[in-house]
Structure 1
Amino acid sequence: MKRSNFALRLQPSLMDASRKLAETEGVALNQLFNVAVAQMIASHGTMDYIAERAKRANVQAALEILHRPRIGEPPRKGDELPESYKRRRAVKASPASTKALTRSK
């Protein structure tokens with residue numbers, strides 16, 4: 001692997017935080033910077049990829065697929081909603097919560 005050197009000027013507070021993080025993670029400061037730069041480059045690549053995919057998206061077709069019934073196929077293990085989600089929905093739908101939200105003074 002070809003190596004390159006680059007003089008990096010950081011604010012003292014960033015340098016202190018970077019040193020502490022590198023120590024906490026058990027890596028060299030240089031490795032921390034390499035990983036941080038690689039993550040930033042990867043995230044930008046991912047954003048570009050998602051933006052390109054979004055341009056080609058057919059929202060209407062996707063919604064039609066989501067609303068298609070699964071005929072003759074019972075729900076699979078893991079298809080159920082989490083209890084916390086069910087409770088939130090029940091609270092939002094209850095008349096008492098609706099009344100509290102719409103009560104005027």
Structure 2
Amino acid sequence: MVISNYMLWLAILFNVLTNIGFKYASMVEKNPAKYWVIFIGSLVFGLLNSYCFTEALKAIPLNVASAIFFSITILGLCLVSYVWFQEPISFKQTLGIFVIIAGVLLVNAG
């Protein structure tokens with residue numbers, strides 16, 4: 001179960017990195033070579049994400065793993081978009097983040 005937990009966290013990390021890569025790829029449209037390098041790198045992270053998530057499902061039920069995976073991914077992307085890309089977060093989005101955190105805690109409590 002411990003290895004599965006690590007694999008789930010790695011899947012979340014790789015999913016966040018995939019989306020960061022897609023964001024960067026969308027920002028370099030005037031340089032096709034750089035675009036494709038970033039885009040393909042992002043796809044590699046997506047492949048790693050899928051592998052790690054599949055491995056995590058060997059010991060974690062799908063409903064629990066999916067709830068944690070998608071929720072923490074959303075939290076990570078909100079944080080990255082705000083800190084790294086200076087994208088605004090509204091008050092409603094901030095409330096939603098706290099609702100997501102509460103939901104993850106409830107799913108883990110079980």
Structure 3
Amino acid sequence: MTATAAAIDGAWNFVVKTPTGEQKSVITLKSNGDQLTGTMNSAEYGVQDIEDGKYDGETLTWKSKTTKPMKLTLTYTGTVDASGNLKGFIKVAMAKLQFTGTPIAK
């Protein structure tokens with residue numbers, strides 16, 4: 001299913017499955033053509049800008065940088081499923097972690 005740009009714009013409850021448990025945050029996405037911008041906000045990592053964001057009408061990709069537990073660049077790749085939820089994975093160092101996102105009601 002191809003999601004429209006309006007379907008990805010807004011705030012999402014975002015959950016990353018890690019070996020030590022779930023990490024929760026809120027991400028805010030805004031599309032403009034094929035560009036994707038926004039922020040990620042969590043209690044543990046604070047606010048991180050979405051960098052190099054792209055949205056081709058089906059696949060979303062972006063990067064964010066963190067300094068915990070060390071300096072890393074995380075690369076996100078995801079899609080919106082038929083239920084309107086985000087799903088995908090994060091590449092960080094040599095690991096690949098799954099994520100999900102559900103829209104926060106406007």
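Every read-out reported here was derived from the displayed coordinates using simple, explicitly stated rules and does not represent laboratory data. Treat the numbers as computed from the prediction; the structure is a model and nothing was measured. Cβ atoms are built from the backbone, for glycine too; each structure is taken alone.
When Cα extents along the principal axes in Å is computed for each of 1, 2, 3, the one that comes out at 63, 45, 32 is 1. Here the criterion is distance in nm of label points 7 Å out along Cα→Cβ at positions 15 and 63, and among 1, 2, 3 the highest value is seen for 1. Here distance in nm of label points 7 Å out along Cα→Cβ at positions 55 and 79 has been calculated and equals 2.2, so which of 1, 2, 3 was it run on? Among 1, 2, 3, the structure yielding 2.2 for distance in nm of label points 7 Å out along Cα→Cβ at positions 55 and 79 is 2.
One of 1, 2, 3 was used to calculate helix-only ellipticity at 222 nm (-39500 (n - 2.57) for each DSSP H run of 4 or more, over all residues; to 500), giving -21500; which?
1
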